[in-house]
Structure 1
Amino acid sequence: MVKPIYKGTVVTLNVDTVRLPNGHTIDLEVIRHPGASAVVPMKEDGTVVLIRQFRHAANGFIYEIPAGKLHPKEDPLDCAARELEEEIGYKAGRFELLSSIFTAPGFADEVIHIYLATGLTIGTQNLDQDEVLEVVEMPLREAISKIEDGTIRDGKTIVGLQAVYIRQERYR
């Protein structure tokens with residue numbers, strides 16, 4: 001049984017009555033989210049393009065890779081391409097899926113599809129009204145150092161940057 005609690009523009013909160021594999025029946029609060037795509041944009045010289053975006057829930061600006069919510073029935077790759085250009089003003093010649101991750105499976109069903117984007121060319125930045133950000137470029141190794149020192153704390157960003165770094169190290 002599903003009991004709707006709240007329906008917003010981004011998320012829906014339900015209380016789901018579920019029977020667990022151990023036979024117990026319990027009520028679980030579940031946030032339903034349409035999913036998202038995120039992109040690690042990498043230039044030919046190994047520079048990654050990040051954003052430093054204001055996030056109210058994080059009490060300020062945080063470093064992130066470009067990302068956005070999937071539109072209804074939108075292909076995650078199309079979302080990745082759209083968000084790449086909208087947020088940082090680049091188009092990519094090639095996308096490669098790095099991973100699809102659950103953000104918080106204890107209470108939410110959101111999945112973020114994380115891509116590596118290469119072959120970058122200039123497009124047109126087109127920020128939404130709620131996007132307050134600056135575009136920041138740095139070598140991949142510097143971004144990894146920012147993860148290590150706690151400057152970069154966003155989960156999708158950590159996964160994306162580390163996946164690219166591990167891949168590069170593997171093929172050296």
Structure 2
Amino acid sequence: MRSGKSVQQGFTYIAVLAALALLALASSGVMRYVSQQAQREREQDLLQTGRYFVQAIGDFYAASPGSVKKLPQKLEDLLDDKRQVGIRRYLREVYRDPTTGKPDWDLIRDADGGIRGVRSSNAQAPIRTGPVVLDTLPAITLQAAAHYSDWVFAFYPAQATQSPGAPK
């Protein structure tokens with residue numbers, strides 16, 4: 001004759017396995033959400049850092065002494081402008097690319113070798129794939145992107161000379 005004790009132990013074992021399976025599924029969903037949220041934050045940091053670079057390059061260009069305006073030759077020029085008598089800083093530091101964690105920016109240069117802007121070296125797909133408008137003066141629109149490296153954060157002197165109502 002069978003005892004009821006062994007049947008109950010088997011039921012408890014099945015119930016614990018089912019609970020563990022549900023816990024694993026729930027944890028997987030939470031981890032996917034947390035991972036995506038972390039990517040959103042890195043993406044927002046990339047947009048903010050890109051905006052800082054555009055503004056710093058624009059300020060460096062505008063502060064050029066004399067009538068010939070120049071772009072910086074290296075990113076470190078934005079940390080301490082040697083063309084000025086006093087200390088003039090446009091950035092506190094050469095910021096790291098938030099998507100890679102390194103200051104490994106791809107530099108966008110003009111015909112004279114000056115740095116016009118930066119872009120990420122990360123080929124990962126962004127969450128935002130449509131155009132993005134940065135709140136710089138004037139506003140900069142980043143084109144739709146398949147990779148973070150498609151977002152180009154660049155300063156164009158022609159933008160700085162346009163009036164806010166002028167057509168682009």
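A few notes on this one:
- Distance in nm of label points 7 Å out along Cα→Cβ at positions 30 and 102 - highest-scoring structure of 1, 2: 2
- Answer label among 1, 2 for the case where mean count of other Cβ atoms within 10 Å over residues 38-45, calculated from the coordinates, equals 20.4: 1
- Entry that produces 1.6 once distance in nm of label points 7 Å out along Cα→Cβ at positions 46 and 78 is calculated, selected from 1, 2: 2
- Computed -7000 for helix-only ellipticity at 222 nm (-39500 (n - 2.57) for each DSSP H run of 4 or more, over all residues; to 500) - originating structure among 1, 2: 1
- In this comparison of 1, 2, the computed figure 6.3 for distance in nm of label points 7 Å out along Cα→Cβ at positions 22 and 158 is attributed to 2.
- Ranked by relative contact order in percent (Cα under 8 Å, 6 or more apart), structures 1, 2 are led by 1, which has the greatest value.
- Structure responsible for 9, 35, 33, 15, 7, 1, with P(r) over Cα pairs in 10 Å bins from 0, in percent calculated and labels 1, 2 on offer: 1
Every number here is computed from the coordinates shown, using simple stated rules; none is lab data. Note that the structure is a prediction, hence the values are computed from the model and not measured. Cβ atoms are built from the backbone, for glycine too; each structure is taken alone.
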